[in-house]
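Pasting the structures here.
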Structure 1
């Protein structure tokens, strides 16, 4: 009996991982790669869809095999977070893991915070945190920051779909809430690439004070959410970790589906465009399936022809 080739044992799909707040996203990827490689008997290609800060927890979709080719399509899908901001102080990293650089700032009231929330909804320009993975002259911004070097980071356009205050931490007193406690929780839905830490900084600036992010939980990323996420401990202890592999098409279910006849599909898979006999609009993306119901990739219509943009 011949042994299985690496190609035959290659896995494809997604692990909807729930990352804990004690590791980097890269660490999580390495661990998942090890688990899935051991389970399949061959080294697997693995990557995450959008970094989750080391001190943050929550949904971290991890692509396996050919699903990693979908990074550009999926990494910037809508994401939902539950964040807590502490007002009156600021750290150099803008989260609880940094060194305090400002303190003694004013604690804003709930009414003041509500008044500035609308200004953060929609497409806004946001300056990335100094401690971030933003590339500057071929190096990460945090590399300069750790050496005490100042770099100027250009604003980037991000989109925030909704932002609402959900809770204020504090103790009841005669006049309502203890104004010496400035911790507020927010539910945020935004596009990929948004720095939640930067929202804390910028919100505080509008209110004439300081703030940092004390906790962050990603509730969802595209079609992946907390309800179906799996922890590393569960993966490690599973009899068959591949049972937690979600089919690639799950993350593409929002796209229209087209079945391509065998002769045309053969040409597409070899890089040859075929005539488009539908009324699809130009550049519209859709999933391409074979006649035997196997996902083949992502296609688009351009100038009356169908092209395979991503082969899966």
Structure 2
């Protein structure tokens, strides 16, 4: 089935020796599998070579989005669809529907934690510009396919037709928010995203909210997203300084369209079990009233 639909697999690694073997074992084929390694210093490359997969060993860490782009370009002439996977993913069920693949720009699988609870089922953006998973660490709730706004960069299938229309991932983001940026660009180009719970992967996800490096990139890239896609008044209310326009910056009219599209999801606050109860309570005490204030202006 995989070979009939010309599906390729793109995996970006960085010091992934502890997990890459499990992912490669779970793949249905080693044909059209390419691993882009961002200058690992452990035994990642040796493990990949032992599976007979194509490996590109970069001399420096170019970032996640750049690695994804590099892998897709190398498979471009061979494949019509690209399954992009983090190295700490294991494929559990790969029930692909050719009609869905042809119709949608992105297919988002059900991403489970090792305990079989939800890592990513449906993603939402709150009023502060953060994207987070609903139903995190709970039993899966969505039983059927559903169109959605965002997708997780940990595991997704990309249609080549969408790639031609929307372009490649923004390499300037380096790490985090590449998927958020691409999802907004897909929606702006009327390329739909489908959540399909029949495709199931397991993610050995570690809650790393306290990771200083992660917070640095998330906050930096959130500012870029806000400047590109949020109305100026919304950006100002988030105390985000204006930056120069770039290739992906929407016009004010396009920002109005995006705001109207996302508005029903702005008042959700931080309803996620990634935070301890007391932390969620304190955050919502601030975030929810503040979101109502912002809504008056956007």
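FYI, it's all coordinate maths here, none of it is from the lab. Values in this document were obtained by computation on a predicted structure and should not be read as measured data. Cβ atoms are built from the backbone, for glycine too; each structure is taken alone.
Among 1, 2, considering only FRET efficiency 1/(1 + (r/R0)^6) of positions 50 and 250 (r between Cβ atoms, R0 = 30 Å, to 0.05), which has the greatest calculated value? Before the final figure, lay out the partial values.
On the way: 1: 0.95; 2: 0.05.
For this comparison of FRET efficiency 1/(1 + (r/R0)^6) of positions 50 and 250 (r between Cβ atoms, R0 = 30 Å, to 0.05), the top structure is 1.
Check the numbers for distance in nm of label points 7 Å out along Cα→Cβ at positions 114 and 242 across 1, 2 and tell me which is largest.
Result for distance in nm of label points 7 Å out along Cα→Cβ at positions 114 and 242 over 1, 2: largest is 1.
Using helix-only ellipticity at 222 nm (-39500 (n - 2.57) for each DSSP H run of 4 or more, over all residues; to 500) as the calculated read-out, with -5000 as its value, let me know the right label among 1, 2. Can you show the working numbers first?
Working: 1: -5000; 2: -10500.
Label of the originating structure: 1.
One of 1, 2 was used to calculate mean count of other Cβ atoms within 10 Å over residues 34-41, giving 20.5; which?
Working: 1: 17.4; 2: 20.5.
Structure 2 accounts for this read-out.
Could you tell me which structure in 1, 2 was used to calculate distance in nm of label points 7 Å out along Cα→Cβ at positions 58 and 218 as 2.2?
Values: 1: 0.9; 2: 2.2.
The structure behind it is 2.
Using the calculated result 29 for percent of Cα pairs over 22 Å apart, for residues 98-193 alone, pick out the matching structure from 1, 2.
On the way: 1: 51; 2: 29.
Derived from the structure labelled 2.
Can you spot which of 1, 2 the value 10.9, 32 was calculated from, given it is Rg and Dmax of the Cα atoms in Å, for residues 10-65 alone? Don't skip to the end; give the middle numbers.
Working: 1: 10.9, 32; 2: 10.3, 30.
So the calculation was done on 1.
Rg/Rh (Cα atoms, Kirkwood Rh) computed as 1.05: which structure among 1, 2? Walk me through the numbers before you get to the answer.
Values: 1: 1.05; 2: 0.95.
Clearly, the read-out refers to 1.
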